[in-house]
1. As an exercise: distance in nm of label points 7 Å out along Cα→Cβ at positions 5 and 125, calculated from one structure in I, II, equals 3.7. Which structure is it?
2. When mean count of other Cβ atoms within 10 Å over residues 165-172 is calculated for each of the structures I, II, which structure yields the highest value?
3. 15.0 is what came out when mean count of other Cβ atoms within 10 Å over residues 29-36 was calculated for one structure; which of I, II is it?
4. As an exercise: volume of the Cα convex hull per residue in Å³, for residues 37-116 alone, calculated from one structure in I, II, equals 149. Which structure is it?
5. Have a look at I, II and say which one yields 13.8 for mean projected area of the Cα convex hull in nm², as calculated.
6. Taking 19 as the value of relative contact order in percent (Cα under 8 Å, 6 or more apart) derived from one of the structures shown (I, II), identify that structure.
Structure I
Amino acid sequence: MSLSIKNLSKKFDNSEKSTLNSIDLEIKDGEFICIVGASGCGKTTLLNLIAGLETPTTGEILLDGNKVTKPGADRTVMFQEHGLYPWLNVVDNVKFPLKLAKMPKEEQEKRAEHYLKMVGLIEYKDYPIHQISGGMRQRTALARALAMDSKILLMDEPFSALDKQTSNQLRAELQKIWIETHKTILFITHSVEESVYLSDRVVVLSPKTGSITDIVDINIPRPREVYSPEFVELRHKILDKVKGENTL
């Protein structure tokens, strides 16, 4: 599987300049890619274009050689807000999209329980959504996204609304899950530390030009320690690039 973004630009009707400009990016099967950049650089717009929720002004997006023109089952999006259904319990929330796909009930149950075990929630499978914490709700949303088993998982700052401790726990769990599954993931974040912790490559977007200014390889063995000299050096390197692009 490969995702190819070619000469992609997006200009909204109410804007004087393009939000994204001449984006070229290749994502290989099994890669974990993080997109960083200051507010207004177009991170979420890029994710929405890949998801098929927006239409490019110019350029194209190809997934396995097929042009992306609309949302599809080959791409699953996990947003900042968990988007769970409050009238369903934990396991039924995970099974909901599987039911829509008309998956056999036995396979729904098997898959839902597998991913709830993966995110550490199997003991809470029958709990109503209002009885679990915000972090557990995001874990449920992650289990649901993984259960759909799409070709690529698109994550838009999924941990940013959580407290620091919970966010750190979830990104550590996501790293373990990625090591186990090697799911192709495109992850939007405002946290440079999070990007170095999780990704194979960090893509830096500029709010001034709406283009990619750098792609940094993260060649640190997993699991990663945020206080290691290699980690700190890369974090500072990327942070300087982000700050530099935000200087007008």
Structure II
Amino acid sequence: MYNPLELSKKIEKIVVENNLKKYYRFRPTGFYGGIATADTVGCNLRCKFCWSSNSVWNAMDTGEFYSSEVVADTLQGITDKKGYHQLRISGGEPTIGKQHLIQVLESIKSTYVFILETNGILLGYDKKYVEDLSIFKNLHVRVCLKGADSEEFSLFTGAEIGFEYQLTALRYLRDAHMNFNIALVSTHQEKKQNFFKKLVEMNLEKVMIEEEEIKLYPMVRNRLQKEKLLHYFE
């Protein structure tokens, strides 16, 4: 078991230098109907079903450092070439390195939609982070919940805490009137129903929820099999 907040600090020392952050790939992808994607290095979770490999588990030896301006320019270049209108950072946890992320957003033209894919833990830990993000009106936050309750969260991630920070992030995003949706990984029907009831209590019943599909790539299958969790996702 590990503490994702402590892991965030350790990973940030590896993947962030001033306004530089590590990335290992820039690419056009078909998600969201077409989106320019920067795959970053480093995460504060160790999800058993994660499709990333070296970018999460071997951050020290993966990727190269890029300035926020280069990241923004590269994404916008891909977007213009492909005729997209959306950009994102994926592959790792983009909220690690707050100043770098803010500077990327400052460098993105407001005519593009920036989709922030995050587990939300650092947003739930730091309300000011959400407030600082709220000034970007072209920002949409996709909060990826790793389980429908704290028990399932720990089962899937191996982390001792974190689920409550994810829920708090939803509250902060709601209170800041930001555009966001929930992507949920859960394999337990009763837990999902209880989670939906929880959202109603939080006045979040109108927030769009998508059930995130776990793709069983060979490395994902092997990891889940090793952790004796494969039967949850087959």
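Read-outs: derived from the displayed coordinates by stated rules, not from any lab. As the structure is a prediction and not an experimental result, all values here were calculated from the model. Cβ atoms are built from the backbone, for glycine too; each structure is taken alone.
1. Among I, II, the structure yielding 3.7 for distance in nm of label points 7 Å out along Cα→Cβ at positions 5 and 125 is I.
2. For this comparison of mean count of other Cβ atoms within 10 Å over residues 165-172, the top structure is II.
3. Going through each structure in turn, the value belongs to II.
4. Only structure I yields this read-out.
5. Derived from the structure labelled I.
6. Computed on structure II.
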